[in-house]
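The following blocks contain the structures, represented as structure tokens.
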Structure 1
Amino acid sequence: MSTNLSLVDKIKTAIDNGAEIVLVKVDAKNYVRVSLDIVKFFSSFADGIYVTLNKPYFSLKKMLAKEGVDLKKLYFIDSITMQVGGEVIDEDRCFYLTTPDPIQLQVTIERAMDLITSNNRFIYLDSLSTISLYKSFETLIKFLRHITGKIRLRGFVGTIFTLEKEMEETYYSQITLMCDEVIED
């Protein structure tokens with residue numbers, strides 16, 4: 001069994017044991033494969049929101065389709081395409097932001113949450129530390145506190161993705177307090 005399948009199994013076990021918010025911390029070399037595996041896993045039984053702070057929607061759409069992910073089960077929030085002058089496509093499935101500003105993200109995530117009515121729902125946030133490049137850690141924590149509360153209240157399962165060594169351990173400690181499970185790969 002590969003490491004990535006093991007990680008997905010750990011996420012499944014955490015959810016089966018009642019976890020609503022899972023923090024996934026991986027090595028940079030495994031970033032793309034693990035991201036794809038997680039979204040593929042969730043979209044196999046749930047509708048969801050993919051918040052992308054690092055890859056444009058256009059690229060994600062191609063990668064996920066190649067993996068056999070049903071894109072009709074996903075809404076995307078893309079905060080990179082507009083920054084780099086990319087083309088806006090599929091506006092019915094993707095919300096485009098000009099920056100990963102936490103306030104814009106909060107409002108847009110809540111709008112996307114309103115669109116998902118199925119019983120099995122998830123949100124995938126990739127990658128948390130990108131927000132800290134634009135705003136202070138305190139702002140990041142406020143954003144995360146708000147979003148994790150909304151995820152719990154609205155019956156979603158949240159997966160927050162981050163890379164190892166992207167933030168100081170004291171920051172991870174604060175973030176861990178808002179999560180039910182931390183899975184490292």
Structure 2
Amino acid sequence: MKLVLASKSITRKEIMNRLKLKYDVVTSELEEISNRTDPREYVEELSLIKAKEVSNKVSSNDVLIIAADSIIYKDGKRYEKPKDIDEVISNLKELSKTKNQGITGVTIIDKSKDVVETFSCVTDVYFKAIDDKDIKWYIEHEDNLLKKAGYSLEGTMSLFVDKIDGDYYNVLGLPLGKIYSVIKKLGYTLNDFK
């Protein structure tokens with residue numbers, strides 16, 4: 001069985017590489033738009049759009065496609081990739097000393113069985129107080145300021161995290177535990193992808 005990651009995300013590729021599984025990357029070029037207001041439904045729909053587009057690009061039926069989309073969410077506001085440094089600063093001030101949620105929607109398409117599984121995971125992230133000096137330091141030392149959904153726990157932002165309740169990898173954009181549970185439910189083991 002061939003495994004396909006439907007993502008341009010460097011972080012998702014790094015996570016997949018840690019698993020030492022053989023996989024290909026095929027990306028969707030469609031503009032991803034969702035009008036859903038519920039944050040879980042929003043990321044689920046975007047992951048489904050990516051997965052279906054990639055499924056149409058892949059000619060083989062002996063393939064399992066994994067697509068994901070992530071946001072940070074707090075008090076009714078979605079935090080996605082910031083447009084500029086000013087938005088990064090504003091986001092960090094809003095997230096300081098609060099609980100926010102990393103929410104990832106995932107779609108897995110098993111083309112051989114014509115099965116589509118879509119789900120989402122939520123992880124609570126509690127931030128310490130982040131003052132102006134911390135924000136300035138963060139901006140000067142974080143390499144991926146504009147490439148993540150609000151912030152990235154694997155980088156320097158980890159200094160400002162008080163605790164996490166839930167799947168760490170979910171906040172990074174790929175909830176491995178839940179993904180593997182779905183893959184097992186579909187009847188596969190890790191040996192099927194080596």
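Every number here is computed from the coordinates shown, using simple stated rules; none is lab data. As the structure is a prediction and not an experimental result, all values here were calculated from the model. Cβ atoms are built from the backbone, for glycine too; each structure is taken alone.
From which structure (1, 2) was helix-only ellipticity at 222 nm (-39500 (n - 2.57) for each DSSP H run of 4 or more, over all residues; to 500) calculated, if the value obtained is -14000?
Derived from the structure labelled 1.
For structures 1, 2, calculate relative contact order in percent (Cα under 8 Å, 6 or more apart) and state which one comes out highest.
1
For distance in nm of label points 7 Å out along Cα→Cβ at positions 13 and 173, find whichever of 1, 2 sits highest and give me its label.
The maximum falls on structure 1.
Of structures 1, 2, which gives 1.05 when Cα Rg over 2.2 N^0.38 Å is computed from the coordinates?
Computing Cα Rg over 2.2 N^0.38 Å on every structure in 1, 2 gives 1.05 only for 2.
Can you rank 1, 2 by distance in nm of label points 7 Å out along Cα→Cβ at positions 21 and 133 and just name the one with the largest value?
The structure with the largest value is 2.
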